[in-house]
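We did not get these values from a lab; they are worked out from the coordinates using the rules stated. All values reported here derive from a predicted model rather than from experimental measurement. Cβ atoms are built from the backbone, for glycine too; each structure is taken alone.
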Structure 1
């Protein structure tokens, strides 16, 4: 039986938040943990839409805190699927901030999340739709996803570095 195929556009999630006093640290900047929570929610919705199943967070990596986000700023999170594996999906989340009074948005943060689709009754991983990347950026992230997955598996102790074929091939080209 062949897997259903979806496009990146089918599951994109854009979420907006306002940084309130309860979200900030003593410097009046958004606390990293609160941002991570918002990113996890956006990524979960995105992956759930793609998988058409309930999902659970399996990993978060390549977290980047490039710019502080101040009290009163508007935060826009954009999440989209980069690659679907057999029962898991990788989601890239970008974070932008802007003034409530308008003006340009500035990219502040990003991260990769991995989710596993779970059957609600048995709580076991289930197969998910494949992904068809269309744009050049989608294809670039899709191709890099296998390397990122191998790095995650090495760090988790689930494979040995010598077995990471995509990672080895990447460094052989350099």
Structure 2
């Protein structure tokens, strides 16, 4: 698939980046709550033999979100997981790793020039879009897997935190 037919202006790309990074920062806070709700003692839970364990899913979510931001900033996507050697040992360590590295990688994207943001980047031969467009891919990836992980929580004996509104387990926290 090729890039959209109408080129993005550098001004639009900068504004879009800021809007997306602000939204992603909020999504990251919610994702941390969902990951933090995984009981360490039940992290090997899976719905089905074909499913990832809760731990595998949480690490995929955290590490790929960070990798996606790093690769947007670098202007190249690589299939190989880049943080295999940094996998945390506990849920609390994973939440801390995600917070630190997501913030670091988002700052790399924030430092991109307007020209870098509008430069076309190939995504595994499937897409060829301006770099800034992939922030929406990241958002969709994160929301998808966070929702998947949230469905694991009650069967593991945990509580589902509020996400976009109250859950049966948690009222909405006022900002």
Figure out for me which of the structures 1, 2 the number -18000 belongs to, where helix-only ellipticity at 222 nm (-39500 (n - 2.57) for each DSSP H run of 4 or more, over all residues; to 500) was derived from the coordinates. 2
Out of 1, 2, which structure matches 1.3 when distance in nm of label points 7 Å out along Cα→Cβ at positions 53 and 85 is calculated? 1
Given a computed value of 15.1 for mean count of other Cβ atoms within 10 Å over residues 109-116, which structure among 1, 2 does it belong to? 2
Output 34 (relative contact order in percent (Cα under 8 Å, 6 or more apart), calculated) maps, among 1, 2, to structure 2
With FRET efficiency 1/(1 + (r/R0)^6) of positions 101 and 117 (r between Cβ atoms, R0 = 35 Å, to 0.05) computed for every candidate in 1, 2, 0.95 is reproduced by structure 2
Value 1.7, calculated as distance in nm of label points 7 Å out along Cα→Cβ at positions 13 and 77 from one of 1, 2, is from structure 2
Highest-scoring label, criterion being distance in nm of label points 7 Å out along Cα→Cβ at positions 29 and 125, among 1, 2: 2
One of 1, 2 was used to compute distance in nm of label points 7 Å out along Cα→Cβ at positions 21 and 69, and the answer was 2.0. Which one was it? 1
Of the structures 1, 2, report the one carrying the highest value of distance in nm of label points 7 Å out along Cα→Cβ at positions 37 and 61. 1
